[in-house]
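**Q** The next part holds the structures, each set out as structure tokens.
Bear in mind that the values in this text are calculations on the coordinates, not laboratory data. Every value quoted in this text rests on a predicted model; they were computed, and no experiment measured them. Cβ atoms are built from the backbone, for glycine too; each structure is taken alone.
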Structure P
Amino acid sequence: MSDKELYRQKMRAHLDEWKAELEKLKARASRADAETRIKMKDDITDLEKKLEAGRAKLSELEKTSGEAWGSVRTGMDAAWKSLKAGFSDAASKFRK
């Protein structure tokens, strides 16, 4: 299996995990009081946008061939870091 394929599988698995985590946050928000729901709404919207950006980068990666995937990987890594930081931040805020 190529490096590109291994990387693609790894990123898809992480995106699937984060989608599940986002669904958990949405469920938690639906059970929260009004003030907490308002606070969570912006974070959830931000995470949805970051998740979509990650999916777009993955789609872009899947369409590349040969050596071009290296530059796409750089963008995917940046999207990955942003998404990971967003989930960590949201999770820490709403576990309290």
Structure Q
Amino acid sequence: MTYADEVMHARRLALLLALYFANGYTLPRTALRKQVELTGYVMSFDLAATEIAWLIEQGLVEPLELDAVRLTARGEDIALGRGQNPGVRRPSPGEGAG
């Protein structure tokens, strides 16, 4: 796996964890991007849109009205390490558990 792949997988985990800690597991896409940027993963608008579309396609998040997304039950499992999904980094022990 390349370094770029590792960053991409970690960034996707950061997206899922940001939703996990959000009220109602939901954030507008712009706020989600900003939350993830606070963890060090700077994303262009286009990159954020691409990553969110990929997470939707995987069934890890679902789109809502008003350009928001919500974490699914499967997305929660992946974010907390209870399941695995190719393309998303598995969290380290204790990461994300709060």
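**Q** For which of the structures P, Q does the calculation of helix-only ellipticity at 222 nm (-39500 (n - 2.57) for each DSSP H run of 4 or more, over all residues; to 500) return -32000? Show your work: numbers first, answer last.
**A** Working: P: -32000; Q: -15500.
Attributed to the structure labelled P.
**Q** Comparing Cα Rg over 2.2 N^0.38 Å across P, Q, which structure shows the greatest value?
**A** If we compare Cα Rg over 2.2 N^0.38 Å over P, Q, the biggest value is for P.
**Q** Comparing distance in nm of label points 7 Å out along Cα→Cβ at positions 10 and 82 across P, Q, which structure shows the greatest value?
**A** Once distance in nm of label points 7 Å out along Cα→Cβ at positions 10 and 82 is tallied for P, Q, the winner is Q.
**Q** Another question about this same structure. If mean count of other Cβ atoms within 10 Å over residues 34-41 comes out at 12.6 when worked out from the coordinates, which of P, Q was used?
**A** The read-out comes from structure P.
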